Structure I
Amino acid sequence: MNKRLEEYFVEKGLFITAIFSIIVILLIIAFIFREGFPIFQEYGFLNFIFGMDWAPSDGQYGVFTMIIGSLCITILALIMAVPLSILCAIFMAEIAPPTMTKILKPVIETLAGIPSVVYGFFGLIVLVPFVRVQFGGTGFSMLTASIILTVMILPTIISVSVDALRSVPLEYKEASLALGATQWQTIKNVIFPAAIPGVITAIILGMGRAVGETLAVIMVAGNVTQIPGSIMDPVRALTSNIALEMGYATGLHYNALFGTAVVLFLMIMVLLVIANYYHYKKKVVIGGGYL
């Protein structure tokens with residue numbers, strides 16, 4: 001009887017916690033949309049999204065340049081991070097001896113736990129002068145921000161990719177090796193293709209982390225509201241715009257920053273929907289088995 005009562009209270013406690021978490025999230029979303037709605041009503045949703053000029057003192061609230069800036073930084077970071085992450089995940093999941101895996105895993109987890117301000121300081125002190133000397137310009141650029149984001153999203157992509165690779169049934173590997181395939185052929189032709197949905201989920205989650213990063217990007221991106229002509233040009237991300245101007249914004253300017261948050265929220269929601277789609281897609285039938 002006591003055990004049943006204990007299980008009942010634990011079950012209800014977990015249920016209440018889950019409901020409370022959902023309510024908090026919904027309240028935050030409602031607050032953001034409520035505060036951002038006036039800018040869409042007065043300035044126009046399309047004008048706000050596709051406007052090229054951000055000049056609150058002149059009544060200009062276009063965030064298109066910042067949307068492009070966020071996407072460019074994120075895409076460049078993914079171009080650098082994805083190959084490194086996938087190769088590292090394959091090494092950890094299939095090749096590395098257990099002793100090395102025990103060393104690599106906490107190191108990668110430590111990278112995930114480092115505060116973004118530390119990455120920002122590293123970029124400001126080391127990467128910005130290096131880019132300035134080697135490539136010219138001020139050093140505050142899309143390239144510098146992308147390098148910082150590359151390091152920041154590596155742990156996310158590696159960890160999820162390792163789990164996806166290890167979730168492939170052992171029978172697939174054994175069957176491939178029994179047919180005479182080498183270890184690399186087994187990884188390339190059997191294990192990795194079977195784990196691709198999970199790897200894509202990892203990439204999308206890393207992309208969401210990159211899109212939402214603020215402090216490190218502020219410190220090294222240059223924060224100029226323009227569409228970059230090259231990777232050496234300074235840019236301003238959506239998150240940077242909110243953080244830089246929220247402290248003194250009033251009136252419609254204040255609502256415009258919340259409108260920027262709405263745009264950012266919608267972008268991340270799209271990424272999460274895609275990630276969930278590929279997460280459930282892992283349960284596909286391959287050779288009569290489920291992944």
Structure II
Amino acid sequence: MRYDLPVSGPIDLDLTFSCGQAFRWVREGDAWRGIVGRTEFTVSLLDPGHLSIALVGKDPGREALVRYFRLDQNPLSWLDHAEELRALPGILPLFGLRLLEQDPWETLASFISSAASNIRKIGRCVEGVALRWGTPIPGSARNAFPSAAELARARERTLRETGLGFRAPYLLETARKIAGMESPWDALRQAPYEEARAVLSDLPGVGPKIADCTLLFGLGRLEAYPVDRWIRRATLELASRRKARDEELTRWAARFGPGRGYVQMILFHLRRTQGPLPPLPRVAAPPRARAKRIA
């Protein structure tokens with residue numbers, strides 16, 4: 001099965017699949033091959049405005065493909081509140097980096113696996129978990145990522161052997177908790193942001209950063225602004241601050257508007273690959289009203 005789909009706005013597949021938001025994509029020539037749900041995708045650009053997607057396994061349907069890649073959304077629209085960033089050196093070519101709409105459980109599990117690790121190692125761990133506990137995809141050599149219920153039956157020792165190490169007990173306990181919940185993701189999509197963040201942060205091995213990554217990449221909460229070491233450096237530099245708590249940086253980034261999750265992805269890649277960022281102009285505070293003199 002193959003789909004040729006129109007794309008609204010810019011898209012850069014290399015940036016999208018290598019930026020650290022998803023971990024089951026590998027480049028093969030001019031195409032990218034990855035696993036989404038119970039399907040193996042091979043994705044390439046026919047031209048700047050059309051995406052070619054060849055499928056092996058279950059056909060999720062046209063609407064699901066459009067939703068996963070956000071093909072009907074121009075990412076530039078989410079940057080309307082961040083016009084000040086356009087002057088940053090090297091940022092304009094990054095606007096084709098797309099936010100994928102991923103499965104929330106796989107996203108949460110992947111970022112629990114990411115603690116104290118790098119993108120390549122995370123990919124190996126996630127692939128190892130899928131190979132051991134996931135369902136085979138017909139016609140593919142790879143497996144779907146296991147559900148929380150499937151992973152809940154694993155043994156900690158076997159999980160450690162996939163490369164998870166100290167993260168294994170956290171992932172196992174969280175899988176068991178999620179497996180015991182009834183439709184947790186719908187509630188988290190609808191809940192106020194701080195409430196959803198608190199629920200996720202209560203899970204084993206999940207702190208504010210992993211909770212925000214799950215909200216942004218798995219639940220479509222574009223107001224999330226995950227702060228890791230690269231975003232901490234970038235935000236401190238842009239804000240002309242020497243130090244600040246992560247919560248302060250998150251509040252400062254609210255100036256980038258409701259699509260600041262897109263901004264976070266771009267700043268993460270920019271800071272990680274191109275070094276320190278220049279400070280943004282300070283936003284002038286509103287003038288204080290003068291007290292009226294009483295005669």
Structure III
Amino acid sequence: MTPLIVIAGPTASGKTGVALELARRVDGELVGADSVQVYRGFDIGSAKPTPEELGGIPHHLIDCLDPDEAVDAMGFASLADAAIADITARGKVPMVVGGTGLWIRALVRGLVDVPLPDPEIRGALEAEAEAKGAPTLHERLTSIDPIAAERIHPNDALRIVRALEVFEQTGRPLGELQREHALGAPRYPNLFVVLDRDRDDLDAAIESRLDTMLEQGWVDEVRALLERWPADARAFGSVGYAQIVKHLREGTPIDETRQRIRKVTRTYARRQRTWFRSEPGINWRADAASVIAPEGITRVTEWLADPTKAS
């Protein structure tokens with residue numbers, strides 16, 4: 001089986017920089033696992049690496065979809081499988097880098113086999129969420145499926161409804177089913193590295209990066225995208241982009257928009273941290289500096305020589 005290096009973590013944790021440095025050291029190529037960087041033109045707000053930053057290192061699965069195209073976790077895994085096979089066939093080391101946890105799980109371990117949506121059950125739950133509010137259903141989810149509830153934001157009606165639906169269909173909590181599945185054999189032997197930063201440090205990095213993005217012309221980027229694509233295109237719903245669309249279409253002041261982006265980005269980063277803290281199969285949790293320090297590089301090269309050590 002193809003050995004796979006995975007560099008994951010919350011937004012602004014330094015994933016791309018670490019992955020690029022490792023790729024230079026081990027003759028690797030990157031496979032993106034970012035649900036916004038896959039879209040063409042969504043560059044500044046997704047922190048998509050520029051050609052200058054890549055320095056000639058191939059980065060697969062960025063700029064591969066139009067903004068109105070949909071892709072789910074299994075669709076991503078299929079695209080990533082093809083990229084990994086291509087990289088390996090050329091004698092390079094495949095390295096997955098990104099923060100979309102479900103996509104990475106689908107690639108590394110596959111997804112749990114659950115029943116297809118039931119229109120009657122789902123319709124009733126959606127109506128209840130509309131009438132009572134998603135947080136009310138989240139309270140119920142917490143009592144029957146605390147594992148899933150911890151990972152799902154109280155306002156995320158879509159995922160709350162799905163978790164409750166699976167429980168009604170199977171009589172078992174979705175979080176429990178996912179945990180059992182995740183303990184199975186991985187699809188690839190992998191060195192799974194999660195970058196972690198102190199919470200205050202991460203918040204400061206998010207703040208600094210937001211200022212840089214706005215200075216680089218993020219608003220102008222969104223304005224140009226809206227000239228080509230409808231505002232309800234899938235990619236415009238992503239963190240930050242949704243707030244700038246509202247600024248451009250409804251006149252929300254830019255200072256207020258900046259504060260909204262800051263808030264939703266910090267919330268998203270905390271959800272990512274929660275996801276990766278509870279994800280089984282993580283081999284190495286570290287900050288960015290230690291991964292690319294001499295001892296970190298040694299650890300990676302030793303694992304590549306014998307992938308059974310950490311898979």
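The numbers here are math on the coordinates, done by the rules we state, and not lab data. These numbers were taken from a predicted model, which means no experiment stands behind them.
I, II, III: which one has helix-only ellipticity at 222 nm (-39500 (n - 2.57) for each DSSP H run of 4 or more, over all residues; to 500), as calculated, at -17500? This value belongs to structure III.
Here Kirkwood radius over Cα pairs in Å, for residues 53-108 alone was derived from just one of the structures I, II, III, and that gives 13.7; the source is II. Here Rg and Dmax of the Cα atoms in Å was derived from just one of the structures I, II, III, and that gives 22.8, 74; the source is I.
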